[in-house]
Structure formats: structure tokens, C-alpha cells
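The next part holds the structures, each set out as C-alpha cells.
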Structure 1
Amino acid sequence: MQGSAAVEGLAALSSIAAQARLWYWQRVSAMVLALCVLVHLATVIYAVRGGLSAAEILARTQGNWAFAHFYLVFVGAVTVHAPIGLARIVEEWLGWRGRASALIAWLFAAVLLMLGLRAVWSVFAGSAA
């Protein structure tokens, strides 16, 4: 029951030190996200104003390691940031604490990571994975 032990360990994150760590990682991930969003939007605006179609943009990103690494960082920041916020929302709005909010956050993080990695791979490799 390793998964159950992990959820129980996460449920213990109600300590002040653990909450401080979560606060810290959410702020750090927010800084990374702010930079990633700015770079992403600037790139999209530049590409669209340059008259590139979606197909032309994808042709340029396929096999491009720089784009892949950038979007891997983007996905990583989202995977850290959003579940922490979701756990706080679940605790405040639904009153779920401990295991319930931790489980929701971890499941959400897993889904975000899976979908994000699939999207990065699809853009990099040029297939729907």
C-alpha cells in the first residue's frame, strides 16, 4: 500500500513548516509561470503577426530542443503551481482537509503533468502521441 502511505504522508502537510514550503513553492512557480507566459505570448504574437500559419509554426517547432525544454519548464511550473492552489480552494470552499485535499491535488497534478508532457511531445515529435 505504497500509494496509501504517500497520501497519508501528504495529509500530514498541515504543519506550519509544510504550509510554508507549499507557499514558497507556489510563489516560485508563479514567478516561473509569469516569465513563461510572457515568452509564450510574445512568441505567439510575433509568429501570427509574421503571417505564419499553425502548420508553419508546428513545422518550426518539430525537433526543436529549445522549444521542448522551454515548454517542459512551463509544464513543470503549472504542475507545481495549480495543484497547490486547488488544494487551498478545496479546503476553503468544500471544507476538505488532510487526505482529501492532498489526494485531489495529487490527482490533479498527475493529470496536468500527463497532458502537458503529451502536448510537448506532440509538438516536438509532430505526432499525437
Structure 2
Amino acid sequence: MYFLIVLNLILKSLAIIVPLLVAVAYLTLLERKVMASMQQRRGPNVVGLFGLLQPLADGLKLLIKETILPSSANTIIFILAPIITFLLALVTWSVIPFGADMVLIDLNVGILFVSLFLLWGFMV
């Protein structure tokens, strides 16, 4: 029984995270194409038809890049800081309802929760 609850939570999380990340990737592609148009150059159009696979190529490039750790930096903080930032940005989406019964966490203080994260983001 507990396994089904955890599986349901994971599937709901993925149903929010995956479309969000795909939308951001293709909005970045759109931005790059608009910037190329403004600068009168071609823009990203090499990978796939009209460059539609460019976000996948960018993601693959990001995954296979070599991680460079500065010798004078605190290694744990250097690695955890981007992970924590990314997770905090995604946690904010957990209280936003996408439909009548399509919310990951149903908090009675959802607006307060989102406001807190936005305020904390502006302060940091």
C-alpha cells in the first residue's frame, strides 16, 4: 500500500517536472531563434528539422561536459549549490494547481508558500 502511494507521488512529480523542463528547453530555442533573427543571422538550425532537436543536443552536451572543481572551493558546497537552487525552483511548482484534481501537494497555505519562495529568491 505504501509503495503505491510513493509511486503515485513520483508519477505526479514527473507529470509536472518533465513538461516544465521540455517547455523551458523549447522556449530557450525560441529565444535563440528570435535573437538570431534580430541580429540577422541564421540561429540554431543544424540539429534536426528546423533545429527542433537542438534542446536535446544541448541537454546531452550538458550531461557529458567535464566537471571542473576549483581547488580552493569547498567541494560539497560547490556541488550542492546548483542542485539546491534547482530543487527549490521545482518545489514552488508543487503547490500550483493545474486542474480540478491536478495538484501535487494540496496545502491550505499554497499562496503563502509560493510567496515565501519568491521572497526568499529575491533576498538571496
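Tell me which structure, out of 1, 2, gives -28000 once helix-only ellipticity at 222 nm (-39500 (n - 2.57) for each DSSP H run of 4 or more, over all residues; to 500) is calculated.
1
Taking distance in nm of label points 7 Å out along Cα→Cβ at positions 24 and 104 as the quantity of interest, name the structure among 1, 2 where it is greatest.
Largest one: structure 1.
From 1, 2, which structure was mean count of other Cβ atoms within 10 Å over residues 72-79 = 18.5 calculated on?
It was calculated from structure 1.
Output the label of whichever structure in 1, 2 has the greatest value of Rg/Rh (Cα atoms, Kirkwood Rh).
Details: 1: 1.08; 2: 1.05.
Top value of Rg/Rh (Cα atoms, Kirkwood Rh) goes to structure 1.
Comparing structures 1, 2 by relative contact order in percent (Cα under 8 Å, 6 or more apart), which one has the largest value? Intermediate results must be reported in sequence, preceding the final value.
Numbers: 1: 36; 2: 17.
Biggest value here belongs to 1.
No value in this document is a laboratory result; all are computed from the given coordinates. Computed from a predicted model, the values in this text were never measured in an experiment. Cβ atoms are built from the backbone, for glycine too; each structure is taken alone.
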